[in-house]
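Listed after this line are the structures, all set down as structure tokens.
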Structure 1
Amino acid sequence: MKTMYLAAALTLLLGGAATAASPVNVLLIVSEDNGPELGCYGDPYAQTPHLDRLAEEGVRFERAFVPYSVCSPSRAVFLTGLFPHQNGQVGLATHKFAMYRPAPPNIVTLLRAAGYQTGLIGKLHVNPESDFPFDFRAIKGANFNRQQSIDAYAAAAAEFLADCRDRPFFLSVNFPDAHLPFLRQVNGRPSAPLSASDVQPMHWMGVDSPRIRGQVANYYNCLARLDEGVGRLLDTLARSGHADDTMVVYLGDHGAQFPRGKGTVYEGGLRIPLIVRWPGQTRAGTVRRELVSTIDILPTVLAAADLPVPSSLPGRGLQPLFGNTVAPKWRTYNFGFTTGSFPRACFVQHAVRGDRFKLISSPRPGTPNLDAGTYLDEQHPHYVVSGATATEQAAAPARVREAFQRWSLPPRYELYDLEQDPGEWQNLADDPTYAAEKRRLIQALTDWQQRTADPFRVQQHVDDFVAEQLANRDLQYRKRPGFAWSYLEQFARWRAVQQANRPRNPTARP
């Protein structure tokens with residue numbers, strides 16, 4: 001396979017060697033609800049020396065994204081290598097969204113079949129969990145109250161590593177920080193917490209107040225605690241003797257839970273940190289600006305393990321980007337998607353971004369975006385403490401108030417020039433100067449939806465899905481044994497027909 005040949009070539013070029021006799025180990029570290037607010041990404045408030053050092057020792061991907069900025073769909077993506085509409089996990093597992101049946105192969109089943117010992121520390125949060133038969137499980141809950149300390153994660157990792165012996169391993173460690181609640185300190189960590197006066201809100205939030213800054217400060221305190229946890233985990237790996245034969249991958253599962261972040265298809269929701277360190281394979285201090293996605297994680301791991309990468313996967317191994325050499329032609333577009341994740345936050349949107357311009361598509365324009373209400377409407381039953389109050393919104397600049405209104409009641413299309421407007425404040429969709437860019441991105445989105453058999457490209461599917469969500473805003477389905485969303489059967493059946501009728505000629509990956 002081309003990906004594996006490229007990886008082999010880079011192995012020779014960079015002077016490393018993972019051979020069939022010594023398969024690579026994989027440590028996948030996942031943090032909750034944080035974008036690239038780390039020191040190595042240039043954030044002035046971040047206290048993240050361990051993650052910064054990991055970036056210095058490996059490759060930092062400057063423009064990395066998730067296809068869906070909520071936990072369950074995001075995690076299903078990097079576990080299966082498939083977009084949410086391809087694997088079925090288009091909402092939160094706690095609200096009975098699940099993967100299609102039969103289950104697609106995933107990182108656990110594929111590596112176990114190849115003789116890997118597999119372990120998971122922290123939550124999984126994808127339905128059904130039985131599709132991911134890890135050999136080892138520890139700290140199974142979300143641990144949002146942080147009762148299990150960062151030392152407990154390192155101790156569980158030490159237990160797993162001690163049991164691996166002569167088998168290669170895949171270990172996924174999932175930390176609870178920086179998910180809400182944003183806790184200032186836990187067990188004295190961080191030792192020097194930041195306060196409201198020490199920070200400013202992220203540029204894409206648009207609102208500012210002492211209260212907001214207090215939330216932002218504690219978000220950074222969560223990241224500092226996360227960083228300490230990563231440091232202890234990497235020390236545990238080093239003490240096990242496996243640091244030199246382990247590929248370490250660190251990523252955030254999506255952006256932070258602030259206005260226009262988590263749950264949205266704006267950059268604040270979709271852009272994440274991604275760092276890979278693989279001694280002998282990655283060139284230390286490398287920074288890549290290609291558009292990469294968490295759909296690339298599974299192909300990367302499989303290629304590193306010298307296993308075949310299924311041609312059905314839309315992603316590609318990141319190995320050609322592990323050094324400072326010029327990479328082969330990379331992807332032109334990244335794609336994002338949301339359904340709002342559960343009935344009381346329902347709204348369907350897609351996003352496609354190229355090198356400079358980004359398009360957001362709302363197939364039900366002019367209808368309320370219930371997800372925006374969780375951040376902007378204090379009467380919303382799921383309004384979050386890190387949202388913007390009416391007073392804070394009123395004090396925001398005019399362009400921010402206009403953007404909030406657009407977010408709350410989206411038009412058919414939004415178009416942003418990310419070079420000139422990285423905060424996505426000025427919608428250019430109706431500006432004739434950018435008509436060609438708009439047409440190009442609409443076509444790219446349409447082509448991708450066709451190529452990946454996206455059920456949401458059919459308006460009737462969108463309308464039916466939304467109608468069922470809105471009819472279940474009382475959330476009583478959570479108490480009904482055996483309840484299943486109708487899309488699980490309807491969309492799977494439709495996709496099977498689309499794939500059966502697809503032309504045999506291979507198409508380029510997105």
Structure 2
Amino acid sequence: MKYETVIGLEVHTELKTESKIFCGCSTRFGAEQNTNVCPVCLGLPGVLPVLNEKVVEFAIRTGLALNCTIAPFSKFDRKNYYYPDLPKNFQTSQYDLPIAINGYLDIAVNGETKRIGITRVHMEEDAGKLVHAGTIAKSDYALVDYNRTGVPLLEIVSEPDIRSPEEAKAYLEKLKTILQYIDVSDCKMEEGSLRCDANISLRPAGSTKLGTKTEIKNLNSFRSVQRGLEYEVLRQTEVLEEGGRIIQETRSWDENRGITVSLRSKEHAHDYRYFPEPDLIPIVTDEKRIQAIRESLPELPDARKARLMRDYGLSGYDAEVITASRAMADFFDAAVSLGSDPKATANWLMGDMSRMLNAAGLSVEEAPVTPAKLAGLLALISKGTISGKIAKTVFEQMWETGKDAETIVTEQGMVQISDEGAIIAVIDAVIAANPQSVADYRAGKEQALGFLVGQVMKQTKGRANPQLANKLLKERI
């Protein structure tokens with residue numbers, strides 16, 4: 001390959017605090033425009049900010065979960081720029097002394113593990129939201145909603161260690177999982193609580209010097225991130241192949257057209273005229289507090305995946321899927337603690353449960369089938385009370401009615417027939433009605449047995465024990 005792709009990601013995640021970072025206004029999403037505001041977050045003259053302590057705790061939790069060093073001394077700075085959604089004409093952020101530095105997270109792509117460095121994690125306030133009449137690049141006018149102004153953010157900046165759009169998507173998925181595990185953000189991209197800007201450049205293969213980068217904004221999903229980066233690789237390659245040069249600029253991803261469009265030339269850090277925030281004292285964090293927060297962290301995805309493989313014998317793939325969501329992993333652990341077979345539990349979660357959740361647009365926490373109800377269903381299968389096929393019907397009725405499996409099976413007479421005499425009576429009738437299939441099986445056509453077993457299951461409405469029916473049918477023939 002002639003060029004190597006170099007990608008760094010800047011991720012902003014809204015924190016799950018009840019109030020904003022420097023005032024008591026609500027952070028609730030979806031409120032009527034410009035109602036969750038006060039003189040502090042509107043930047044009116046004479047007001048003073050007061051730091052939300054929960055924001056600092058969440059920042060330290062995040063830094064520790066991302067293997068960062070927590071700074072014993074950090075401070076806030078003013079990032080000065082003018083934009084209509086920034087009522088103070090500066091953003092309170094962190095510049096040279098962030099709360100956490102020098103971390104990493106590991107991603108898996110094509111079966112290989114790769115470590116992506118985390119440059120820094122810092123706290124800042126969100127800006128308001130511009131509601132454009134049209135696209136960002138082409139709007140007749142825009143309205144401003146200041147409800148989001150002052151909502152606490154963490155900015156998580158990666159090292160330029162990502163080498164493909166696929167790796168970028170894997171990094172974001174892993175980061176989202178970690179943030180949800182430690183319960184600092186709901187990471188709902190559709191509500192803007194997880195946003196990503198991507199920096200990308202190309203350089204000659206084998207070179208160690210970074211090329212000129214462009215920044216891509218308006219990436220509203222992981223798929224958009226991957227598509228936007230893929231397009232930018234093609235665009236920059238074409239420019240370089242034609243003897244042109246890449247301009248350092250900010251570009252916007254146009255989802256409908258599948259292209260990036262130029263927004264403005266890229267600013268440098270010095271353009272923002274950073275200086276220490278005079279209205280907020282520095283943040284001093286001692287080792288005792290850091291250790292207390294470290295001990296409060298839950299089992300993180302990689303450790304949980306390793307435990308599921310070690311203790312329950314799950315495959316790497318199954319463990320990866322189950323632990324990709326903390327809610328799914330919690331569901332799994334709860335069901336297994338009630339006596340469910342781990343592999344069967346994983347199969348049902350990845351199969352029927354995920355299918356029903358996707359169809360209904362629900363999260364695992366909202367599922368009408370609880371861990372106890374799934375455990376009850378799997379217990380009936382393991383005892384031979386119902387077959388695996390009937391279990392699928394029972395599961396759907398559990399989902400629709402909220403009833404447990406045993407109640408549904410009893411009410412509808414779904415108990416599996418394991419009485420040999422009853423099954424033999426049906427088998428004899430099937431044999432008598434299908435002489436050609438019997439002759440075919442005796443002539444060595446194995447598929448004929450499958451047809452006959454199917455007829456037995458049909459006659460018993462799926463209630464015959466399939467293993468027993470298969471065994472007895474062979475004996476009778």
Structure 3
Amino acid sequence: MSTYIPVIGLEIHAELLTESKLFCSCSTEFGGGKNAHCCPGCAAMPGTLPAMNRKAVEFAIKAGYALNCSFNKFSVFDRKNYFYPDLPKAYQNSQLDLPLCINGLVNIEYEIDGVKKSKDIRINRIHLEEDAGKLIHDDLNGVSLADYNRGSIPLIEIVTEPDIGTAEEAKAFVEKISLLLQYAGVCDCKMEQGSLRCDVNISIMKPTDAKFGTRAEIKNLNSIKSIGRAVEYEIYRQERTLEMGGKIIQETRRFDDNKGETRSMRTKENAQDYRYFPDPDILQVNFTDEELESIRKTMPEMPYERLERYKNAYGLSEADSMIIIGQIILSDFYDNAVKKYDNPKSICNFITGEMMRRINLGEISLEDLPFDAGEFALLVQMADTEKVSKNDAKSIFRIMSEKGGNPEKIAKEQGYLITNDTGRVLEVIESVIKNNEKAVSQYKNGDLKVFGFLMGQCSKELKGVCTPKVIKDELENKLSAL
């Protein structure tokens with residue numbers, strides 16, 4: 001058991017889903033040619049002035065509602081001054097003393113060794129700022145190039161209080177924030193594209209210490225797995241350093257994903273002076289209670305609200321509901337499918353069963369399904385109404401997953417449609433009875449277990465012709481008449 005208590009705070013940067021940048025009309029679309037999404041404004045050409053993106057401010061307020069924040073009705077943008085090649089203005093427009101959102105609270109739930117845990121994490125603030133550009137290092141030619149496509153894209157920075165104590169809690173918190181922001185419709189949270197990034201501040205202290213230890217900041221973690229590994233390693237590194245008589249220094253570190261280690265980037269013996277001051281070119285942001293309420297009314301249905309609807313209105317279990325709300329793309333797909341076929345439980349069962357099985361195997365991806373919710377709902381309805389068997393529905397789903405297509409058309413092409421041809425059923429039953437005289441004799445002498453064998457022989461021949469119930473009823477009638 002460690003004699004130290006980890007103290008962890010997170011800073012999460014989330015790119016907002018606006019169509020244009022924070023202070024100009026350039027596109028925020030991911031990708032594109034180098035410096036293709038730039039203008040004189042976001043490239044800091046002399047004589048240009050910023051024009052505030054109102055939608056970005058509204059999205060930041062929505063994020064605040066999603067994270068149970070209070071709001072500053074009077075908010076100011078500041079200049080955060082520092083020199084770096086990816087920042088053409090030599091300052092970043094951000095917020096220091098008067099952020100848009102303050103004093104939030106997010107509950108996280110996670111599991112350790114089969115034990116479910118819950119914890120409230122306080123949000124210190126959410127402020128709005130612009131992103132920096134991106135440096136591309138060409139080691140072959142010994143040069144570094146700047147791509148400003150990302151420069152001035154609107155970000156929110158979510159800053160927690162130091163309430164997190166373990167890697168599991170850190171991961172659960174980032175996952176919860178990602179889910180809430182996606183449901184609020186303000187960020188796609190694609191960490192692989194950099195639209196959600198995380199800085200982790202970590203220190204350790206003994207239970208008897210009166211104040212926190214010296215912290216290290218790990219920058220730009222871009223996956224949930226990396227966050228967990230970085231936290232675990234940094235706690236281990238600091239504990240080992242202190243146990244060996246060393247001293248923790250305040251510094252910025254990066255995480256080497258290949259080696260699973262954090263490495264020093266630069267020391268921070270003194271807090272860096274960014275010489276913040278209010279930006280004279282950007283007007284303050286003022287809100288009335290009525291304006292805040294009008295934004296609140298545009299908030300979409302959040303995951304906990306969907307959870308209650310699924311349980312109470314649809315009768316789903318807690319476990320199934322949690323699976324579906326766990327990804328907004330899955331929850332939206334489910335809701336759209338239920339609109340097409342009003343049988344929430346059947347739709348849920350197919351999703352949590354066959355669909356999730358194929359997703360977990362990596363055979364399909366929710367982001368790139370070759371069929372829509374309506375086609376999926378039709379397949380479930382066909383199975384429920386015995387137009388196809390349950391097993392054949394899975395086969396049809398496999399074909400839909402590989403090639404797309406209408407389930408009715410696939411069922412016809414593959415011979416899966418059940419026609420309930422009674423004449424054909426009787427013909428096959430006659431043949432099975434004739435070819436299995438020993439089993440028939442056993443059945444007539446009271447060995448009812450052989451009925452399953454005879455049923456199987458009939459079903460094998462009658463695949464797609466009729467339902468198992470019809471086969472069973474006709475076979476029982478024929479055997480009782482012998």
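Could you figure out which one of 1, 2, 3 the value 171 for volume of the Cα convex hull per residue in Å³, for residues 34-273 alone was computed from?
Numbers: 1: 121; 2: 152; 3: 171.
Answer for the origin of the read-out: 3.
With volume of the Cα convex hull per residue in Å³ coming out at 217, pick the structure among 1, 2, 3 it was computed from.
Values: 1: 143; 2: 217; 3: 234.
So the calculation was done on 2.
Which of 1, 2, 3 yields 0.5 for distance in nm of label points 7 Å out along Cα→Cβ at positions 234 and 250, as computed? Display every interim value, and only then the final one.
Numbers: 1: 0.5; 2: 2.6; 3: 1.5.
The read-out comes from structure 1.
Read-outs: derived from the displayed coordinates by stated rules, not from any lab. This one's a predicted model, so the numbers in the text were calculated from it and none came from an experiment. Cβ atoms are built from the backbone, for glycine too; each structure is taken alone.
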